[in-house]
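What follows is a set of structures to go through.
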Structure 1
Amino acid sequence: CAAADRTGHALLHTLYQGNLSHKTDFYTEWFAVDLVKADDGSIAGVIALSIETGETVFLKAKITILATGGAG
């Protein structure tokens, strides 16, 4: 489903709207500093750093997705 030179934009829009309808939490101004593993070895969440305030927090999650922003 190519959209000329706007394929990336079309995919972003589709994925973003789908996530909004599922009430996904987005942390766009945060850096993931470290993954936190549960006792069974699964990922329990991340330690995140706020770009704006420098605050660090543990974000517990059932599912963790790391997006590289196109790197690689």
Structure 2
Amino acid sequence: LIATTCLYLASKIKDDLLKIRDVMNVSQNTLHRNSQPLELGDQYWSIRDAIVQAELLIMRMLKFQTTPDHPHK
């Protein structure tokens, strides 16, 4: 869940936004090689909600600062 959330968040930060459904399907396929993409059912919505909640948690941990300080200026 956290890895999926970090991938989704990284795409938002780099202005190369991926759809949350695409990130979920890639994660699902990585964890379960022979499974089908998630159907739009209760399981999909609960995972999607968990990703959104984890995104908020990660952003709070980062104090909403997403611009890294590069050592080489």
Structure 3
Amino acid sequence: MVSSKIVKYGELWIADFEPQVGEEITKKRPALILSNNLFNSNQKLVFVVPLTTWQDKFYKGIWFLKIDK
């Protein structure tokens, strides 16, 4: 994520997850900002959770959580 605006905890941004390394998520996707505002204002790094559409294969992984509407 490259921007002159300070991102804030809890915001949704479109993040470009390229280049990919190994099995990492790729391309542009929505991302939920997890790092707190103080950290975000002082660093060039932001902690995010990438979001994607649900796939049935995710039921096998204990770390996947389906978000219902």
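Computed from the coordinates by the stated procedures, all read-outs in this text should not be read as laboratory data. Nothing here was measured: the structure is a model prediction, and the numbers come from that model. Cβ atoms are built from the backbone, for glycine too; each structure is taken alone.
Taking distance in nm of label points 7 Å out along Cα→Cβ at positions 15 and 31 for each of 1, 2, 3, which is largest? Mind dumping the intermediate values first?
Values: 1: 2.2; 2: 3.3; 3: 0.4.
The structure with the largest value is 2.
Between 1, 2, 3, which one scores greatest on relative contact order in percent (Cα under 8 Å, 6 or more apart)? Mind dumping the intermediate values first?
Values: 1: 19; 2: 35; 3: 26.
Between 1, 2, 3, the highest calculated value is found for 2.
A value of -2000 was computed for helix-only ellipticity at 222 nm (-39500 (n - 2.57) for each DSSP H run of 4 or more, over all residues; to 500); which of 1, 2, 3 is the source structure?
Matching structure: 3.
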